[in-house]
1. Looking at structures P, Q, which one was distance in nm of label points 7 Å out along Cα→Cβ at positions 42 and 114 calculated from, given that it came out as 3.8?
2. Can you say which of P, Q returns -28500 when helix-only ellipticity at 222 nm (-39500 (n - 2.57) for each DSSP H run of 4 or more, over all residues; to 500) is computed?
3. Work out which structure the value 13.6 belongs to, where mean count of other Cβ atoms within 10 Å over residues 66-73 was derived from one of P, Q.
4. A value of 1.00 was computed for FRET efficiency 1/(1 + (r/R0)^6) of positions 18 and 106 (r between Cβ atoms, R0 = 35 Å, to 0.05); which of P, Q is the source structure?
5. Check the numbers for Cα Rg over 2.2 N^0.38 Å across P, Q and tell me which is largest.
6. Given 2.3 as the derived value for distance in nm of label points 7 Å out along Cα→Cβ at positions 58 and 82, which of the supplied structures P, Q does it correspond to?
7. For relative contact order in percent (Cα under 8 Å, 6 or more apart), which of P, Q scores largest?
Structure P
């Protein structure tokens, strides 16, 4: 069974049609399940708001991206809540790296998901996250 952990950099590449979008689409299509941190929703919402602020006239494009996420992608994702256990792990993960707090939350959530199933694979384009695993 293939389970993909969808990290924000991968989601945004897909929504924005950036390089790697087809890889994300393909991996999600082949996966039997997708999981992520609840943080994904917050980061996606904030990224879409930044696009609205930075690109006047992008309202229709952002609305389309939001519909793609909320209508097609989000229903396929099982979200892990940011619990105390996740926070403790995030604070201690990759101690020799300069990992940012939100990235550490994604890694801690991924590690928690891996405890439940060794079939979980990280789907990310963030080099800091990938190098910390």
Structure Q
């Protein structure tokens, strides 16, 4: 009996479709994060000052929203395995964000990083579940 994980990994017919779906979803998630960060930058410049704690929470929320949207897109394209593909997309997005942060700034891995990873994974899972259960339009 094939498990869910095996069908995602070993499905020769749909393997490329799933891989493509995850890449597209992660790309959309990165674009959403980038746009929200640009919007946040404009708001912060207008406010002139913002508490550091609020900035941390806002960046966490941006990552979560990016993971949710990216996973939703992934699963809408793949049309299967909502939870698994949502988790994969959320984790991929988290890894990309952490790698960019570590390589471009002096960002270190902290408990906050772990919390962000868990939150993005859960958001990805939820986005995938919602997407796979959404009714398809009749054309």
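Every number here is computed from the coordinates shown, using simple stated rules; none is lab data. Computed from a predicted model, the values in this text were never measured in an experiment. Cβ atoms are built from the backbone, for glycine too; each structure is taken alone.
1. Working: P: 2.3; Q: 3.8.
That value comes from structure Q.
2. Working: P: -17000; Q: -28500.
Answer for the origin of the read-out: Q.
3. Details: P: 13.6; Q: 28.9.
Matching structure: P.
4. Values: P: 1.00; Q: 0.45.
Only one of P, Q returns 1.00 for FRET efficiency 1/(1 + (r/R0)^6) of positions 18 and 106 (r between Cβ atoms, R0 = 35 Å, to 0.05), namely P.
5. Working: P: 1.05; Q: 1.15.
Largest calculated value belongs to Q.
6. It was calculated from structure P.
7. Numbers: P: 35; Q: 30.
Largest value of relative contact order in percent (Cα under 8 Å, 6 or more apart): P.
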